[in-house]
Structure I
Amino acid sequence: MSTTAQPQQDMKDILRPYLQANPSLRVNVTVLNWESAWARINAAAESGQGPDLLELGSTWVTAISAKGALEPVPSTVQGLVGGAKQFFPALWGSTHRLNDSQIYAIPWYAGARVAFYRSDLFQHAGIRPNEAFANWGSFKQAMQKLKGIKLDGKLVGAFGYPGKNDWDILHNLAPWIWNAGGDFLNADQTKAIINSPEAMQAIRYFKSFADEGIVPASALERDSAQIEAGFFKGEYAVIFSGPWVLKMLSTDKAKGGQRESVTARNFGVASYPAGIKGNQTFFSGSNLAVMKSSKNKEQAWKLLQFLVSREAQIKYSTLSGMLPARLDALDDPILQQMPHYADFIAQVKLGRHYPVLPAWGKLETVFRTHIAQAVSMKTNDGSDSNKLGALSLKRVLDQAANEADRILKENP
């Protein structure tokens, strides 16, 4: 899937040493965008006709393996790549289904989200970052203090996040829900609890920044990439995003980066502000798997081993900005050169993944659709409408839970 600026060319660069060592091998690469990839891969799984080796988002492995479309990873291959101990635990947990120890994929790269903030604006407003990101209360106070701040005579949005049309809206909300003590499913993953008081509290808190004008109304019409671009241009003091932002801020403008920008000289990273259940972040990534329909399984397993090797993962990380999935690659000097890389890695330890069950792909669509509807509702316009807004929000979340429960019953 498209994760780098030139995915076709970048894959050629990654594969070059492997193909030089295997001159008789030909590798055809097909690049998909994330928005259409699920439908394409799902169709391939249904038809039994697909590529030898494919990338799967970490939330997709269980659904595709449940269709019988993936070849189990041989124990010999698992041993050759280092096994579970060599990868982030949260990402290794996505390589198999709940209550099933059979491994169907190997982690390729990882990603997590943290807060990026303008250190110069925080200093100008007299805000200490360690205090601002301590908890929900201190974060709200800091954002209120930043509201109306100007940079070079231009108004800066205190906080920037995208609105209902953003593909990543569920990922944006998940840490807030978890940190409030809420979740998407109950402990045994048999019932949806997205309509719990804790989840509702988190969504209302998240929405309050837009309702109070701390998040500019214009931001809600943007997607994640546009919010990140706005941060680079000095339009927002705080955003929450992934390691690719570090990559952009350490890459020369001539190569499409932002290293010469004012933001690159004045930024820091921090964890999500803590709720009553801590300050976890959303942790995800991608895995590589071999399809059962492959006519070239031996070559596919060898290619997979190369792609998840330490050297190949470091190369991919330098091109994409994503984190290596391998723990032994995290401290590579090339990656350590990025400003605040070590700070980012410290936050990754707080990462949490979605549930690993076959129905998650359908559930994610339901949750994303209804959360997009929820965040677009107005609920803070005074006491009467606030009560009405809370009831409307509850109805939306109840509907999401009901639809999710039906999916869980159909896909036990």
Structure II
Amino acid sequence: MADGLTALQRQSPRFLLLYALAVAGGAIAYVPLLTILLPVMVEAAAGPQGVTWLAYVAFAGAVAASLGNIAFGWLSDRTGTRRPWIVAGLAGSTALLLVVDRVVGNLPLLLVTLVVWQVFLNMMLGPLSAWAGDLVPDHQKGVLGGLLAFAPALGALSGTLVTFPGVAAPDERLGMVAFLVVAAVLPVLLLGRPRPFPHLMVNPPEGEAGPLAGPHRIVARMWLARLLVQVAESALFAYLYMWLRSIAPETPDSVAAQVFGVVLLSSVPVTLLVGRWADRTGQAILPLGLAAVICCAALLGMSQATSLEQAMAGYAVFGLAAAVFLALHSAQTLRVLPRPQSRGRDLGLFNLTNTVPSLIMPGLTLAMVPVFGFAGLFLVLALLAGLASLLLLVFRNPK
């Protein structure tokens, strides 16, 4: 349990808050660009070919992000330092953001630019993820997970901000995104001043690792459980609007955006409360398993929805549970990685659970929806979430 610990046994609140802001900066770097700004620019430049262009860009970007995250996590392990990689990645990815709108009319050049941008972005994100494992003790992982819930919320909010009428002209939006990213990431590098915890960089003695550290079967279960939930979350993120329109054709596009925004904002206090409870009780994995159960139940409910109100209520429950799951999982993953000396590389492999779903989800959707409708797709996704809960709820949680 975390009660009774002195201040020197905890990482400083300042570092935790600034670190969470930096992770949010990573989300700000890619969410507005990939979900709003790039599609708008490509549609204007390519017209009917825009969908094809975006498909090529999304695939190449996912591959570059996956390989870059693993590579730079590994390099930060080998060099024994994270900061220089974070700084270099921040500088390179920010500079390339300012180039995207200048090459958007040339598909080959756009592909190259975005691939290199993904490489630099993951030069920042890979070591940044591992840095938390170096500096945040296990008894604060739940609170860390709660703070990480700010990242997707701020990423979505930044997209709304830069596209809000009167805030920035179209040719100024990427510059505004770049400014927001730098403003979010730099403070932890300049002002974080984290307390060192040398024991987090040393392998625990054989037999003293505890039930959540070391065994590769636990690492594999954590990886697979996140992949299963991420596939469901990615499918809902991509097709929420189309599903709502299939139930209520008059549904305006603003409804999906509003529901998505409310879910993300609501997830922040809920994740903080659940993460704090996990720290106080020592139940690191139980909240993840229960969140996956709620995702499964919500998807089953969504498969039977016949009205817009039922659909939105089901998605709100699913979205909230999935957001809590993903934020807490990111923090608790740091508990189960077997070797501190390969933490960056291993987190890069875990990052595949964020990128692989974007490759799985289109094929799954095309196989299910034309034949069985969205109800059939949601039943399959419910099965995936149910399997994730089983993988997690068999853990013995340390006290």
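Which of I, II yields -13500 for helix-only ellipticity at 222 nm (-39500 (n - 2.57) for each DSSP H run of 4 or more, over all residues; to 500), as computed?
Traced to structure I.
Assign the value 0.60, calculated as FRET efficiency 1/(1 + (r/R0)^6) of positions 174 and 278 (r between Cβ atoms, R0 = 41 Å, to 0.05), to the correct structure from I, II.
II
Please state which of the structures I, II yields 67, 52, 32 when Cα extents along the principal axes in Å is computed from it.
I
Each value in this text was obtained by applying a stated rule to the coordinates, not by laboratory testing. Owing to the predicted nature of the structure, the values given are computational and were not obtained by experimental measurement. Cβ atoms are built from the backbone, for glycine too; each structure is taken alone.
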